[in-house]
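What follows is a group of structures, each given as structure tokens.
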Structure I
Amino acid sequence: MGVRTWLDHWPVYRQLTGTDPLGRGEAAKSERSRSLTARTETADSMARSVCPYCAVGCGQRIFVKDGKVVQIEGDPDSPISKGRLCPKGSASKSLVTSDRRQQKVLYRRPYGTRWEELDLDTAMSMIADRVLAARDETWEDADEDGRPLNRTLGISSLGGATLDNEENYLIKKLFTAVGAIQIENQARI
């Protein structure tokens, strides 16, 4: 490679002699950077969602290619965030794609020292059995004066900060049907 050829490939030389004196356009591009395309341009589909981190409810655009999330960015059509995301929201792609994300149900028995894997059906049955047992053990039909209570104080619910009204409604209905009266949402704490 001659001096002239090397000099033509040097970004500073292109910046000083070309039409890009600030070095923010063509002067800053290399052959490799010219061949790159945005992950959003090659995505098969885009879905809209809400950031899961806090109660603000910033809008997100989730780009999917070959069935996998390739990019998550702020949704400019969101009236809440207008396309902006905080650092946690900007990094939320790792919630879905991180190799450290748990993909299986892990269970540690009482007084156990190791985690064991369970299939989802077994774990759901264990949860249902424990909810019903806690309800049966703590059920109160009436108070000491005979007034009906029909409740349990052995079960409670604390909802997440990003649950919407419809999800909160369903959670309230579920826990009320079980007899729980201690139902709260994290967004109010």
Structure II
Amino acid sequence: MFEDLKKITDLSSVKDNHNFYEASFNKENILKLCQELKNSELFSFDQLIDITAIDYPPREKRFELIYIFLSMKKNKRIILRTSINENENIDSIISIFKASDWYERECYDLFGINFTNHPDLRRIMTDYNFEGHPLRKDFPLTGHTEVRYDDVEKKVVYEPVKLTQEYRDFDYTSPWEGMPKGIDDHNEQE
């Protein structure tokens, strides 16, 4: 199957990771690619397991969109990746995989990724009045509004959050790199 996957022109950098395959693709070819992976007897990736995204704010193409498919016949998985810009759209695969409905809505709600031709693209996890997309790395940790029950008014009220917060910059270094040679060295000095 691995050699056949490498022959698909819409896939690039195909890897065999023993338990699953991994590949990148161009977002313009998603419908054709999904049709081929699902309907071809060579692959039979007939089950959509997940669609998710990762936010990389410094990149030109900010979001990495990840699709995971399973072939029950071949007992193999494939992870497909593509990168899209913040204001770009990608075609919905709901016409091929009905299970993509809620996954695409989740990516829209939490990251702000738009799927064209999706029949019901609306929020699925946050409130309709919710501002922003909470899994973006530039989303404030405190959010934009605070929700609380007001005993005087006898209803739930929304109030703006009054905390200031700067952009979170992740350095991805270990917190232990700044430590002395070892904890034992510190105890010996005392």
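Bear in mind these aren't lab numbers, they're just calculated from the coordinates by the rules spelled out. Because the structure is a prediction, the values reported are computed rather than measured. Cβ atoms are built from the backbone, for glycine too; each structure is taken alone.
Brief remarks on what is shown
- For -5000 (helix-only ellipticity at 222 nm (-39500 (n - 2.57) for each DSSP H run of 4 or more, over all residues; to 500), calculated) the corresponding structure among I, II: II
- Parent structure of the calculated result 6.5, given that distance in nm of label points 7 Å out along Cα→Cβ at positions 12 and 156 is the read-out and I, II the choices: I
- For the structures shown (I, II), mean count of other Cβ atoms within 10 Å over residues 52-59 is largest in I.
- Source structure of the calculated read-out (Rg/Rh (Cα atoms, Kirkwood Rh), 1.22) within I, II: I.
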